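In C-alpha cells below, several structures.
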Structure P
Amino acid sequence: MNKIPDYLRYLKKIKQLLDIYLADPHSPMEIRSTDLHDLIIKDQELAQVFEYRRDFGRFLRKQHDDGVLQQIIPNCSVDTTDKSSYQWHFRKAFRDQEANKGLQSQNIESKYNYYSKSKNITTSSGEKVRSKQEKIIYERLLQCDFLTIFYDHPVTKWDETKYVDFFIKNEMTRKTYIWEHFGMTNSEPYINEMVKKIDWFENHEFKKLQDGGNLIITIYDSDKRLLREIEKYIDIIKM
C-alpha cells in the first residue's frame, strides 16, 4: 500500500485547516505565516512537527523552493524580496464567478500550458509528448548531441514497473537519469496520482539528483521557474 510522503500529508492537513478557517465569513481576507502557525498547532500532530515558528517557516520555504507549496495551497503567495526571510500571504479563495473565470483563463493561456490526456504534441524529432512543458524539456535535451532520450519509458525495480516521462543516457559518461515532470494543475485526482508516483520512487529507493541519485522531479510553478530548472538540471546531466 502506498504511503503519502510526510511533507505532502502535512501540506494537505495544513490546507484543510486553512480552508476551514478562511471559509468563516468573520475571518480576515488574508493571514500571514505567523497566524497560520497559531492555527495549525491546535492540531496535535502538526504541533509536534512545527512546535516553533522557525521550523514552520523553513518547511514552507522548502516546499516553495521545490515547487510543491502552491500545487497544494494555491491561495498562497510569497514575497521573496528579502532572501533571508520570505513573507507569506494566505488569502481567501475567489468567490466571484467572473474572478474565477479570469483566473482560469490566465492559467489556460500560460505560455507552456499543461495537457496530459494524450500524446498529441509533436517534437522536432517526431516524438509525441503530452504537454508543451514536456516538449520544452525534450527539445532542450535534444540540443545535447551525446544524450539519448527515451520518452514515456518503462523503469523496473523489485519486479515492479513504472513509466517515467524521460529516461536519459549520457553516452559520454554512461550515466543514466530519470526525469519526472508534473504539470500545473489544481486537480485533486492529479495531485493524488502525483503523490502516489513520488511515493513509489521513494519506496523503491530512488534517490533525487541533489541527494546523490539520478532522479529528477520537477513540479510546475511558473514558466520562468520551469526554464530555470531545465537549465540547472541539464547542466548537471551534461557533466
Structure Q
Amino acid sequence: MNSDRRVLSRTEVRNLDAAAVRELGLCGLLLMENAARGVADVIQREFANVNRITILCGPGNNGGDGLAVCRQLAAVNIAASVFVVTGGKQLSDDAAANLKFLTAASHPPECSEDSAAAITAVQTLTKHDLIVDCLLGTGVRGPVKAPFDQVIEAVNASHATVIAVDVPSGLNCDTGAADGVCVLADRTVTFVGLKQGFLLPIASDFLGQVTVAHIGLPYRWVTEWLNSQRQ
C-alpha cells in the first residue's frame, strides 16, 4: 500500500500524532516542521512563478503549520506575507512557538483577533498570486464561526490559486462535507495519508488536486500502528 492510499479518520489522525510523540519520542514541533517542509516543497516546485504568496493562519496547529511554512519559504529566499487570525482564541503551544521563531527572524506576521487585515490582503490578490490556507484543520465540526467564515468567503471570492494545508478550512474530514462555508482549494497538501472524507464525491469540489506529504513517520511503523488500532 502506497502512503498516499492510506486513509485515516479524524480520530486516527489525532491518535497517530500522540502515538508518535509517546512511542517514538518525536516532539510535536518536529512533526509540524516536517509538515511545513512538505508544503513548502510543493510551493517551491510547482508555484515558483507566482507573484505574491499570502499565508492565512488560525490559532491552532494548522496555523502553526502555516507559520512554519513561511519560515521554510524564507529559507530559500521566497517571500510570503502571513496573517494570524485568532478569533479571540489563544494560540496552541506549537503555533505560539513558531510565531516566536518567525518573529525572532525579523519576519513577524500580522496578528489580529478579527479578520479585517487578512480580508484586505486577500482582496488585493490576482490570478498570478497564491493563498495558503492554514486557518482551520481536521478538528472542524459544524459551521465555521466568525471571523473565520468571513476570511474563507474572501478566499473563495479571490482569483488567486489556493493551496489548503491538511484539509480545506471548513471541511469535515470524516464526512467530506461542509456544514457551512468552506475553502474551495485548487490543491490540498495533506499529511501521512488521505483523510476519510476525501474519498467521498461530495469532497471533490473543495479539495482540488490532492498531494500527500510525509511528516517523518516511518512507513512500516505507521502501517503497524494503524493495523493495531483497527483490530
Structure R
Amino acid sequence: MIHATLHQLKVFEATARHGSFTRAAEELFLTQPTVSMQVKQLTKAVGLPLFEQVGKRLFLTEAGRELFSTCQQIFNQLEQLEMKVADLKGMKQGHLRLSVITTAKYFMPKLLGPFCQLYPGIDVSLTVTNHERVIDRLANNQDDLYVMSQLPEHLEINADPFLDNPLVVVAPTGHPLEKERKITLERLAEEPFIMREPGSGTRRAIQTMLDQKNLTVKVRLELGSNEAIKQRSRAD
C-alpha cells in the first residue's frame, strides 16, 4: 500500500461507489481506460483483487470493501482538515454536498442562493434524484445534508421538518371529475392513473395511503418526473 497514491484511492472510491468504471470516469472527468488503469495499479499495490465483475456490473471483494471504507474515512478526514485550516486562516471554506428528492428542486436553489453569497468560499454540490436513491446515498454517507419527504425507518438519523409537501391529484381540462368536490378515494380508484416511478417518495406516499384503505388503482403509465406527469395529463 505504500506505493498507492491519493489519486488512485480517489478513482477507486468513485468506482466502488458507482459500481462502474464508466460512471466513475464521468464524475472525475477522466477517460474510462484511465480509470481502469488506476484501479489496476492500485489492485497491484494492495496485492488482492478489489472487484469482481458479473456481466457488466462490478462488485467489491472483501478486500475492496475494507479499502472502500478506509477511503471514505481518509477523504472525510481530509475535508475536515481542509475546513479547520481555512478556519485558522480566518476564511470559511470547504465543501457542502446535498442530496434531495426531485420535488425539492423547486425551492433548494432559492435557499442555496443566499447561502452561497454569505459563504463564497464553500463549494456546493446538489444531487437531485428520487427518494430511493437519496436513501441509498444516505446509507453510504455520500453527502452532508439530505432533503426528503419520508424518513427511512432502518437508519438512525437526525431530522428537522421545515416545509409542508402536500400531494394533490391533477387531471386534464374536461375530465368528468373536474368540477367535483370532496372526491372519495374509492371514486378516484376507479380512474386510470399516471404515476411516478417505483422508488419515488410521491409513489410511496400514495401507495401507503391506498394500502391503508385496501384500494388498488390501475397505473396506466409510469414517468420519472412531476413535470412529465403534468405534461402528459394535459395531453390526455
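Read-outs throughout are calculated quantities, based only on the coordinates presented, and are distinct from any laboratory measurement. All values derive from a computational prediction rather than experimental measurement. Cβ atoms are built from the backbone, for glycine too; each structure is taken alone.
A few comments on the model shown:
- Structure (P, Q, R) behind the derived value 14.4 of mean count of other Cβ atoms within 10 Å over residues 52-59: P
- At a computed 0.4 (distance in nm of label points 7 Å out along Cα→Cβ at positions 44 and 76), which of P, Q, R: Q
- Value 16, calculated as relative contact order in percent (Cα under 8 Å, 6 or more apart), assigned to which of P, Q, R: P
- Top of P, Q, R by Cα Rg over 2.2 N^0.38 Å, largest first: R
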